[in-house]
Structure formats: structure tokens, C-alpha cells
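Okay, got some structures for you below.
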Structure I
Amino acid sequence: MKIAMKKMNQWRKFLALPVMMFGITAMAQQTGSFHENIDFMGAQRRLSFYVPPTYDASVSYKLMIGLHGLGDGSNNYRNALVNSLGFAAAMPNTILVCPDGGSDQMRDFYTPAGDEAIIAECIAYAREQYNIDTTQIILQGFSLGANSALRYGLQHTDQFKGLVLNTPAVQGVKQAVTQFDDGGIFDYAQASEIPIYITHGEEDEVYGAPIDSLVEQLVRHDALHVLKRFNGGHSVPAFANHDYNAFFDAPLHNGPDLSVSRVIVQPRSCNPITEARVLIQNTGNEPLTAIEMTYSVNAAPVTFNWTGNLLPGQHTEAELPAFSSAEGNYTLEVNAGLLNGANSDVVVTNNTAVAAFRIAGVAMELPIVERFENEQYNNTWLTEPSGDFIMPWSFDDEFKALTCLNTIFIFDNAGRKEEISSPLLDLTSFPNPKLGFDVAYTYTEFTAAFLGIDAVFADTLEVLISTDCGENFERLFKKGGSELLTFQAPLVNPSGIQSYFVSPGTSDWRREIIDLSPFASSQQAIVKFRYISALGGVIFLDNISFNDGKVGIKNLAKTTFQMYPNPATDQLFLSVGSGKIESVSLMDMTGREVYRHAEVGQSQVTLNLSSVPVGVYIVQAQTTAGPLSRKVVVQR
């Protein structure tokens, strides 16, 4: 009711404007599907309409403005909504107006400058020709059209009853999280003043993380919103599957309802005492003064209570009670319970959020070699992605290495950081420890003949070290562009994303060695590899070693230590390169030996762990190439 009254007051100024505006002249009322060409920004612009065949001028009608996506046109988009997606049946007594994007079909409705005014043109034309209920105007868009609809709607909340965003093409996490005051395009400060309905196809991976980031910003600005994911790709879902009218009439659920949006926990800690928070929003139409929630950490749920005064639409971060966990990898799950004493939550589909975290206790002794032969490295190495599509560090099965890439052909993620960190390391194992790694890297150059200007897009690799289990980091290494380049030449004028999938040959790798001697006294060291985006590069990392530097790259195969599966149940398989395993010990977190397999003398060993209790252990292997160690989790 508060939103509705505010809109009525704000509309008075708009309604006072003369209906003869923007150079539009009165036309005879038409029904069905048709289009009109109007003068706009010195050119002809098409508006495509659908008016119910039963239109009655004595009755006021709802209005929907529909913004098409990249490369589409107004007629085609209108036809898709009306003929294929069931607009008329699902939106009765509603007139649809779809403006054409103009000559710049590959852009949004904010290019060129002033192009977004076509939305006001549509409203003015509809008001001039038809009986429009000005309190019932919805702004809808698909893909880049939905991006424009969100941008425009947040800046003109007084003109619309709500926004329908079908797969809004938010151009990366960076665009979603950048605040308006800091140069962002979405004025989230106005988000609480307009209901927003978002749909997204589950198979559309490109926009998953940006939309999730967008939704979190809406929560943090108390927006009344809903996100509905459906079985499909980058498309507009059928209108019959989404009751937009019901949502805009009552964007808050009837009764007490809590949305559990996000669990916030440090991804890795050496402290067994874990502190976490949960982002929640009151999505019901009653104030919440007492909230029961449960949390579970790979175990039975524990109940905790929050008290306060959370008004409808408002959000807060609730602190969970601190809890203790032994070393290992965990999933923290938070669920909503009873509200205001004894009331059940009226909508259960928004009651759960989860987050993964890791407790690192005993550090691994050197030497350690990670060759990234498979994805088992994820059990000890920690990947911290920025969230943008395609860029994060990931396993390349073809080259058996880590890879990371980004490009100007996807999103603007300049300055975003992709990070991966080593296990917890005991550097006291050697008096003069060294870090070695193989790198293959190339960046991007565009010439004026191709891009219009000469431009270089060169990412940066940093290597950092922490001696306090990740609380603080110090830079060890920084190279980018031509200094980091290992290929014969950079990529010149790549024509698309596929051009970035380069294959490093033997001569395209370089070995880097970093002296860790200044940190030789650290028993809780972590080394982080940070790839900083400048919108154009591809990098590979392999053969990361922590030793005394005496083992060359050609001899690393002798110290390769493969161990799987991890977590393990009853059996654990070990292998080394061309060397032999002489003995294997399994140590618990107190340093006590719980298992020993001696006098092996083979390159491959199978350990029988059926009698080993569930827990986290250190596998220590004596080999002909020297001692090796690795953590293993035993679970059943």
C-alpha cells in the first residue's frame, strides 16, 4: 500500500504532461498486431504493438513495454511474446508495445546516448491512443533488453508498477556489484520502490553468477523481488508459467516468510572455531521479531534464534553461534525454522543456503610437488573465483595443468582477481626453501585496422605468501604483458573467444624459481597465485614445487606423488613417477602413526584403510627420490 500511494503521487507530474509529446500525432485506434513508425532522435523508429481485439475505449487497460535482446527487432520480439509465449492469455486487458532498437541492433537501449527515451515514447503514444491505467504499467525486457529495463526502471520507479526481467544480460559480476555512486549503471538505492520479477534458464551458464550477484544486491537494498529459474537456456519462458500480475499485486507473501539468501564464512581458516553469518530478508507481509534457524556442518542440525524487528522487505545479517570443527572440508547449511514463536514459514523454496569452508590444521612438510594430473588437487588447494564466467582457475585435462583465461568478447572484468592457494605449508622442512612453477602465457594485441585503435590487453600474474595462515599476504612475484609472455608472440586481432584456446608447445613454457628463504621459519605458510584481469590473456600453470631447488624440472617426474581417491574409504592408491616407494606411514593430526606399510620397493602401492578410523591424516612416503607427504581424508 505504501508503494502504491507513493506511485500515485509521483504519477501526478507525469500525468499533467500534454499527451501531444515527442512529435507524435494522433492515429486511429487499431487492434491486434501492427506497427507504427515514429520520429525519434532525427530518424524513423518502429514501435510494434499488440492490442486486444476486444479493446473497449471505455475500459482502462494495463500496459507492458517490451525491450528485445541483442540483434532482434521489435516485430519479431512482439510476435514471439504474443504468438509463441502466450502473452494475450496470461496478460488479459493488457496492451503490449515493443520499441525497435534502431540501427544499432547489436547494442542495448542505452546506445547511443539518449536511446532509452524510446521507453517514454512508447508510454506517451499508448496514452495518446488508448485508455491506459497509468498505475498498471510494467517494463519488461529480455537479455540486453532486460539489462536496459532494470537500469531504466530503477531510475524511474515512479512510472512502473513493476519490472519483468527475463534473463537480464548483466555483463558480469563486476557490473552487478559496482554501485551507482562508484560509476555503476544500476541505481540500487531505488530498488526498494519497485517490485522486480526475474527469470533465468538453468542451462544458461553465462549469466548464472552475474544474476546471483544482482539478486544479492537487491536483497541488500530491500527490494521486493523474486528469482525463478526454469528448465531451459537463454530464452523468455512461457507467460503461463509465471504469474507476473499476482506478484505485482502482492509482492510480499501473505503471512510470515523468511528468505535465507547467503551464508558468509571464511573459505579457509587454521582456527577450529568458526564464525559465520547469514544474509536474510523478510519476504512476508508481517514484521519478524523472532526467527528460529538451524545450521548443520556435515552433521545433525543445531537450532539458534535471532530476535529483533525485521520489517516486511527488510534484510539483515544474522550471526551464527561460533562452532568448532576438526581439520577437513565442510559444507555449512542454514535453514529457516519457526517465525514469531510458533508460525511456520509460508514459502519453503527460499529457506536454505549453503557455503563450503575448510579448516586447515597440520601443515604439510616439504618437499611437495603438484603436477595437476587430475582434479584431486581441489582437496588441498583452495580456488577462490571472482564469479565471472569462463575466467576461473580450472583443470585442463588435455595439458594436465591449471588454466585461466579472459577476453574482451565476454564481460568487462578488468581488475577482477582469480586466485588459487596452496595447502598449509611447513617451510621449516628445508633451511633454504624454494618455490618453482612452470608457466605458459600469452596476451592480446589489436591493431587500428581491426579495432579502430591500437590496443593491448595484458593480464598480470602475482605470487603472494602468507605466514599467518592466510590472514595477511606479501607479494613475491609480479609479471604481466611482454614480461610474462612465454609464447613466441601475443595473440593479434583475435576474432572471437575460440581464438583464445591456444595450445602451449614444449617451447612455450618457462620455469620460474622464487626464493622462500626469508620465510624459512614459517610453520603455517600459504602461497597464492593471483591472476589479475586486463581483458585479454590465457595462462597455464604446472609443476608447482616446494623444495630446496635442487630438483630440476626434468627430474620432477621422479618425485611425483599421486594419491587417490581423496576422500578415501577402505582403499588408497599411491604412485610415484619413475622412482620407488620404500615405505608409507599414515599420521593423525597429533603426529601419531596409525598405519604403516613398509618394504614396498614398487612404484605403485595400495593401502588397506578398512581399520583406520574416520578422520584427517598425513600420508608420509619414503621414496628413492626423497620424502613426500600429502593429506588424506578417510570417510565412510
Structure II
Amino acid sequence: MSGQDLNWLIGGPQGSGINLSAETFAKACTRAGYRVFTSIEYHSNIMGEHSYERVRISAEDRGSALDAVHVMVALDAETLVGPHHGEFPEHRGHLHELVRGGGAVYDAAIKLDAAHLERDDVRLYAVPFDDLLRQTLREFGREDQAARLRVMTNTIAVGASLALMGFPIDCFAAVIKEGFSGRRAALGEMNARAAALGAEHIREHFPEPFPFTLPKVEPPARTPMLIRGMHAAAIAKLQAGLTFQSYYPISPATDENVYLEAQQRNYDLLVVQTEDEISAINMAVGAAHAGARASTSTSGPGLALMVEGLGFAAMTEAPGPVLVLWQRGGPSTGLPTRQEQADLRFALQPGQGEFPSIVVAPGDVPQTAEDCFEAFNWADRYQMPVIVLVDKLLSSSFWTLDELSFDGWRIDRGPLAALPPLPGSSGNGQHANGNGASGAKVTDYLRYALVQGGVSPRALPGQEGGIFWSTTDEHDPRGHITENAQNRIDMMRKRMGKLDKAAAEIPADRKVRLYGPPDAEYTLVGWGTTKGAILDALAELAASGGPRCNFLQVRLMRPFPVAEVQAALQGKQAILVENNYTAQLGSLIREQTGIDLPVKVLKFDGRPFSQEEMVEGLRQAFGQREGRVAVTHLSA
């Protein structure tokens, strides 16, 4: 591989350990000095169905998957040729995805039907998985445990694939051993030996050179991170001072919540798994009112149950909560483990009536960390819920990242009420001359005071002199329920005006960003994780002499950056790129700016854009005055 990325794929039955094998290999690649992007596809059932993961290995940072495969590890025949059963087979295997001269490592026990192979320009490497497993166990005196330890055949298969690529087996073995400690250390040694035997088998029985190998690189002085988007979101929350997280399990949000659960002992943090999403949002709103930095994470069906709670937060001007929305395929249960960018419109208006909220959509791991951290500052500063709009691809994919630094990031709790002690106070919160049985005095503090900018200083529970009423009905500045027309006008202006304040104060570089030459012939417009595929496609188009393009990433969705988007798109030939059917960002841009984007490249098959799909879609879109290009490579 010289000047070219190498794409590695492992596939097999769901629950057979392919994700662990791929993650271990990806870690080893990162340790060796390569840059990695992984993507996994799996069914929503727990066991048995076909699942696969790709590891893209490069000398450069990448943000999308490749369809073309150079090396495949097939743990079953289905990975190669598909199931060949039923009227509508789910997929036709991955053999057709191998590039000319590419190779597939598979179990020699699999008897392939030549009629199904359809390829004579690829290399097939039959490896006796069971024989090598028995040899490994015999060396360690564990031959009687072959059935229990059969998952080690995955390691044998991966080791064989490493020999094809010229990847150092010692580096892979070192990562394997790190996963086993204490009493399990012997298992690490056995797996390392199994990988070595797989590699030795390839070198002994298939000595001819393989055309796709990894170049020699120097290991980095400081080992980079291999990190998923869900890790970035959770870590940023902890750095921002998160003290309360509520959730109800739902894919793909559960991974973030479970990760935070594991951090409770190390941080001043409480994570609560509630009985449903209604409880999750209401507990988070209550915790925010109580002074906690509070958050919840969910997916589309969960948000459907949380909408009244978000209205509750906005009406009572709670400092949050922060809601991280991990999008997946819909509607209803839809495609629980698949990719889609179709919740933008829902996130912009998540409930009945009109109320303020901030919606931000990061496009990669660093932006996810930035936006999850800053979301708490916005929630406190503007006293409204904040939605961070992410997706399944971001949650489940691994990126190589040099570091995730929070140096210079500042926590801002927003305007807090500075209240004088009550008359007759003893100075310790007890009132010597209180009115009524409780001893509390009515103060002049107005929690919902009509102030310029709409953000009234808030009192924390127990703060002396900070008594106020909070209700989800319309209320006056003190918090008492009223249906007075003038008060309604004043309160609506107060609440909605906070969006104008946020729009004026949020920095421009957190709203939109233009990548590439300003004088480009075409401007591509996208949001969220389409960023990775667009930037990868732009690099390929530039290298092949394609049209000069740049990319406008829209990141802040509400309040919408009208002036910035108008300035970037005025007079440009623009192509809209979205991972949904209805081009939701396009309609939002038209609504907010009056600019129509008639040329669209869309993907809505439940999978993210690959680099090849993006390039193909853009090439079809170039030169069109209007049109809708829908792309898919129809993989399982």
C-alpha cells in the first residue's frame, strides 16, 4: 500500500466476537503508527444474524468507511457468499467487495460452492481454524477445553490476515495481552500464540507475495487514542461537571449511559436508569432546577416520550438539561441499530407550543466533545434545554485521535442571584422573626423578572431569600399562575428573546465552518457525520482532477446562523448532502434564509455514506441545475 489506504473487514454471526477482534486490531494499528477509522454494521437482534466491521488503515486521518475491501476475514461462509436462502436474501456476502487481487481468509472447514464464488480475480486463503486451535491448546495443556475456547479461532483468523498485510504480529500480540490480567493472563498468552500460528500458516502455505501490504511506519512517541463518539460525549460531560445523568436503555444511546455508569465511583456523579423516558427527562429537569449539571441521552423513540418534559424545562426556565440525541433509523422502532440523520426537524420543535431550546450537531469526535461540554454552559447561561444531535455512526465508530484536551475550557454557570440576607436572619439561614409556621419571609426576589436579554438570575435551592414558585402553567415574574394577556406577551418575549441573545453571543466558528478554497466551483452543504465522507471525497476529487469544491458544515441548528449561511451560499453553486430522505437541512436553510438548494445527494438506506458513494453521488450531481441523487451500495 503506497499512497493508498488499506481496508480490512471481518464478518460472522452476531455475538461471535467480531467487534472485539476488530477493536483489538484497530488498537494495534494505532500503536504501530497508523491512523484508523472503523465502522460496524449489525442487526438489532442479539445473536446469530450476519454482522461485520471494517477497519480503514491510513497514514492520514479519515472520517468515513471504504466499500472496497483489500483483506477480508470470514468467520463463516455467509460472510463470503451470503445466505442463499429465502425469496429476499438479506445480502450476497462480501466477496464482491474485494478489490482485484484482494484476499479472503476463511476456515478450511467451509466447503465453498464454486458456482457461488463468482470471482476468479481474488485470492482465497483456507486456514484450518480448528487444527490450529487444538495445537494452541495442546501447547498450553488445555486441549480438553476446545469447545469453551473456540472463540480463539477469531484470533487465528486475524493473525493470518496480518501475515498477508505484513503487519507485525508482536504488536498485535501485545494489545491482546493487555486485555487479560491476573488469573486471565494465561488466556492472553494463548490468544497471542493462536494469532502467531495463524500468521505462520499463511507464511508457510501461501508464500507468494500479497499485493496489498502496509508500509513501514515508526511507532509514535506518544500513543494516540482510539476513541468512539460516545466516549467523547461522556468524557466531555464529566469535564463539564456533570453530576446527574438519567436514562432508559435504547440503542444507540445505551453505550454512552453505561460508560457513565462505570465512572460513578471516580466522579461526583449519579447515574439513574429509570422506568421509562418520561421519568428520565423529568428527573433531569428536576436535578437541573436543584443546581446539578444534569443530562439525559436517548434516541428518536425516547425523544418522542420526552417532549412534554422538554416543554416543562423551557417553561420553568430550567438551566438545562442537556439532552444528547443519538439518531438512528426510524420511524417508530425503525432500524434500531442503523444510521440515519432524520431527527433534525424533530429536535428543532420537540413538543407542543413555542419555546426556546438550543440544537447543535457536531460532525466528528473533537466537535462532539466541544459541543457536549459547551452545551452545559449554554444551558446555564440561557436557562433552556440544549439538544446535542449525534448519530449511530458517531457513537459506534472508532477514530484515531492524538489527544482530547480540555485545556482552557471554562465552566460558566450563568447568572446567579445575589440576594441580601432576610431581615431578622440569624446569618445561618434561620429566621428569628419569621412569618408563619415555617418562619419563611416573602422576599422581593423575582425568579422570572422581565430583564433585558430575558435571562433572570436564578436562585439555588436553600439560598437565603431565594424563595420562588415554579409551575408549568403560564406565570408572572414571581412564578404564580396567571392567564393575563399582557403577562403572556411579556413572558413569551422574555423566553423566546433568549434565542436572540444566544445567537449574538455564540462564536461564529461554533455555528458554521467552511472547509476548502473560498473560490471553489461548487460548495457542498452538510451537517453531522456527513462531514467525514464529504472531506474524504473532496480529497479524492482533488487528487483526480475533479471540480474545485469546498464544504460548508452547518453545526448550530437553533438559533440558526442566518447571516453566516447567507454569506457562505450567496451566488454559489451548492450541492446539499444529507443522510435522510427529505433533505431536512435544505428545507431549514430555505425557511431561514430564502436560499433554495435544488441539487441534492441523499442516502436513506440505514447506512452511512461511504467515501465511494459520496464521490459517485457528487459526480452525478456536478453540472445539474436541479435534481435528487440517491446513493446506496446495498450492503447487509
Structure III
Amino acid sequence: MKVVIDTSRSPYAKLYPVPLDAIKIEDDFWKPKLQVLRKNAIPFVYEQLERTGRIENFRRVARGDYNIEWRIADDSDVYKWVEAASYALAYSYDEKIDELLKGVVEAINGAQDEDGYLFTLYAFDRSKRWKNLRDMHELYCAGHLMHAAVAYYRSTGRRSLLDTAIRFADHIVNRFGPGREEGVPGHPEIEMAFVELYRVTRDKKYLEISKAFIDKRGKGLIGGSMTYIDHKPFRELDEIVGHAVRSLYLNGGATDLYLETGDRELFEVLERLWKSMAWRKMYITGGVGSRYVGETFGDDYELPDRRAYAETCAAIANVMWNWRMLYATGDPKYMDVAELALHNGALSGISLDGREYFYVNPLADRGKTRRKPWYECACCPTNIIRLLSYLPGLLYAISDDGIWVNLYVQSAARIPFRDQTVEIREYTRYPWDGLVEFEVYPEKEENFVIYLRIPGWCKSSRVYLDDKQVGNGTPSTYFKLESRWCKGSRIRLEMEMPVELVKAHPHVLCLWERVALRRGPIVYCFEAVDNPGIDVWDIALHGKTSVRAIYDPNLLGGVTVLEVDGYIIEYEDNLYTSIEEEIKVKPRKLKAIPYYAWSNRNPGPMIVWVKHIKQ
């Protein structure tokens, strides 16, 4: 089955996946982005992997060439590309991508040592293997290999890379499994990968080692650092800390383990960590990780806007973890966070043409932060393309009693459910419009439930079945629509989508007396190119500010912009002035654009949080 997370046999899952190839996206928002992924981003990233020698390293190992050119985690970049290309292929076949994949998979397979080990840097020096688990990313890269192998196998049915990954996995189990050498990865990821490998093979030793890697943290095996989440046992954590990507990947692995084992203690930890993040340590964009030092979470409410680190990979990890939590619970609050991070903090990480990338995602900038075609540490470019390849799998899920609509995207779906296929045709302009309409075509009439997610941002909504109103939605719930479905049954969901002025908790000191604009799942920013002749950092709004949402098909690939009747603050040149000095403001017509689309045009200042004035 062509799925990303296969919970179809997970005994503690509430939701199960719908195959990628069962969905065809037909909207004006995501369809162009998936086309850019296939036509631009996947080929472009492949070219960068070749240019920088990352793929060539595998070929060099295969032919016995000792001249390895290596940067930290180079192998993982290749594996993430394989995963992205594989799931893109699963969604829609592309001969060129398939041929590129065959060549890369052949190179990877050829680099494996006879004992199963596969890490190009130490291919010719066994004395250095497994000596520095904290820093050298051997286990991290192995995890990405497993994910790539599973993706390639599910997409194409070809076993060669899966067999390579299994040999490496067995090598790791023999080295670090129960009763053997003590060790944990410095960078979590393999915990998720081992569980997904178990889902393919049903070999329980992969579950056991995933559990061991989680439970051995906090024993000081990699130095006891909070940055590496090694300062205390995972099961004792009560606050989300450390390197943001490491932390969320670890949580994703623990969630996967819970889905297979039902370990309630693990799940209670995950709930604590989620509340710590979502309630006190997450940006309005769904980005996480506020500190440059260590790329880490900060203290509660430590969310600087200009100096936000908010690594693209961390927003991606946020989507991945919350997706798993949704499958474990069916609780829409997790999809609320996944949707937020997907549309804002993660999507900002890639340019509209798919050829430039952000590593960090500030919420205020003076025009110096620009996307780049590549980075020496290239985790973000390869990671964002694999997230985009997951997208069709996020739309729907199933349970024993029904079909769940998690993310609204115009599409045609053929969903395997019970002993039939249910075709659902969805029509919407979401995220620009809150109207969503469905036509349901089961192969045979049957009673079941269709669950419609009412997003947390949506304060008012109405649900209709065959033109008869059947209820009102409640924010951050699933509306349970139970019926005997027949061919042509119609559903209409009307979600009001006003523009909101959002304020931060008072303890977020840098955002005191500031507001941001949000409409539906989209967070907005002011960029200099849309507001000539002013410094957007001088913008001010008040509670009765008039805002008009207008769709512009010719701007930034088609976006809804906000036309705002705001103000510009006129400051004195003095650095400090008396509090008795009045703030002078001047009315000004302003324009805001979706945050994810900033920095795609001429450089200039940008800001999300602007001054709030009372008038």
C-alpha cells in the first residue's frame, strides 16, 4: 500500500491511512506546488546532490575510491531525496524521476559493506565506526535510509533498497540491541524509521530497538546534554527542550512506538510535551526552536520575532509528529497544529519556483534574509521536498466506522473502505475560502460516518447534507455526519473566514502591544515591496482596523492579500524620549501577503507582528 505512515495494522491507532495514489489533487493552491515539486524541486535537488558529491560518494565506495568528500549527514540528504522522489512517484508516475531513482538506488546499494554497514565516511575505516554516536550521525543517516527504502518499496514494489536497509538494520540491532553495547543516537530519527520498518517486515526486534533507543536516553551515553535531550530519561520529561528537530523527531518515534504497543506512560509524556510546545513555545506560524545557540527551544514564552531561528526542518518535524498524534487519538487539535505549520512555518522554507530554500524563518527581517539554492548542511532543502511529497496522504484517513476529512483540498479521492471503494469529489478554494462541498459515490449504499474537521481557527460553521442543515460545527472538533450514503449524496461545509487580529500572551515580552493578522490557516506579513515609501516596521493597527481580503491570481502564484486601513508611526530620531511624548500616527493604505510567500521578490524589510495602538 502506497502510504507514508502505515497504521493499518497498528493495534492502538484510531485512524488508518489512505493511499497516496487514491487521491488526485485538483486545486489552485496545492496542485501547482506539487507540479513544482516534480518538475523543478526534485530534479534541482538531485543536481545539487550530484554537484556536491553526495551521490558520487556512494559510487566511490562501490569502486573502492578512498577520496570521499563528506560533510555532516551527507548520506541522509541523498536518502531524503529518495524518499521524496519515491512518494512523488507513488502519487503520480514520472518516467524521468523513476530513472533518476533507479540510478541513485543502485549507487546506494553498491556502497554497502559485506557486514551490512553503510555510511560513506567510514566505508574504508572500520576503526572509527560507532565511536561517536552523538556527533557523527551514523544512526541518523541509517534512519533516513530505512525511511527511503520503505518509500521506494511501497512506491515501486522493488525490494533492492529495502533489502539493503534490512541488512543495515540487522547490523545495528546486533550492535546495539538488548543485552549488547549501550548507545543512543545523537540525532533522533531512527526511532521512527525502525517502527516503520517493523510495519513492513513485522519483525519485532525493530520495535524492541526503537524502544531501547528511547528508554536509554538520559543515562549520559551521549554526554547528558539538554540540547541532545539526554539530560533525563524520556519518560520523566515534563517540558519540551533541546534541539528542536531532534526533540520532535524523538517524539515522533515515541508516538509510533505507542501506536504499536499501547504504552500509556509514553503517551502521557507525549501529551505533556505537546502542551509545553503548543501552549508556550510555538510561533504563530507553527515554527519552533527560538534560539540560534544549539537550534533549541527556549524558555516558556521565549519567542523573539526578528531573531527567531524556527528552522524549516523543525516546522516539518512539527507536522510529522502531530500527524502521528492524530492517528493515535483522532483528536483534531493535532491536525490544527499540523495544518498551521504546513501552511506557514514549513511552506515558507521553499521558494515558489522550488529552487531556493530557507534554513531559518524569522518573523521580522530587514531584507537581509534570503532563500538560497543550497547549504553546506542541506537538511532543509531535502526535508521540505519530502514533506511536500507526503501531502496527498494528509487529506483523508479512515477508521472502523468512517472516513475522516483532515485537510481541505479540492480533489478526487477513491478511498478503500470496508469491502468497497468510496469515491469522494471535493470542491473548494481553501485556504482562501471557507466553503467546502463534497459529492459522495459509494459502490453500494451503506451506513457509515464522514467526519469533517472543524479547524480551531473557525469560530462559526454550518454543515448541510443534501441541502438540509444538519448542525453547526464547534472549533477544533470533528463534525460527525452519519448517514446511509448513496451515489450522489452531497455535503456542504460553510466555514466563516474573517480576518483576525491576534495578540500574544503578555509573557512574550517582545510582542507586548503588538498584533498579527491571520485569516483561516494563513498567517500574514507586511513586506516592503507591497508597501513602497514606508518602513513596514513602522506599521500600526488598532482593534477596529478595516481589512479587506482580495484574491489576486497574478500575485505570488495566486494569493489572497489583505488590504488594510492602517497607520504609520512617525518617530523622533531620539533613541529614548519621555513617556509624555505623544505617538504620532498617519493613516495609510497597506497590503499584507501570506507569510509563506515572503522573500520571493525584491529584498526589503518584512514583519508579522506590528504595533497595536488604541484609538
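Using the calculated result 11.5 for mean count of other Cβ atoms within 10 Å over residues 214-221, pick out the matching structure from I, II, III. Don't jump to the answer; show the numbers that get you there.
Details: I: 20.2; II: 11.5; III: 17.6.
Label of the source structure: II.
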If semi-axes √(5λ) of the Cα gyration tensor in Å, for residues 54-341 alone is calculated for I, II, III, the one returning 44, 24, 19 is structure II
Cα extents along the principal axes in Å, calculated, reads 74, 67, 47; among I, II, III the input was structure III
From the coordinates of one of I, II, III, Rg and Dmax of the Cα atoms in Å, for residues 62-165 alone came out at 15.5, 48; that one is structure II
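Any read-out appearing in this document is the output of simple, stated calculations on the displayed coordinates, not a laboratory observation. Keep in mind that this is a model prediction, so the values were computed, not measured. Cβ atoms are built from the backbone, for glycine too; each structure is taken alone.
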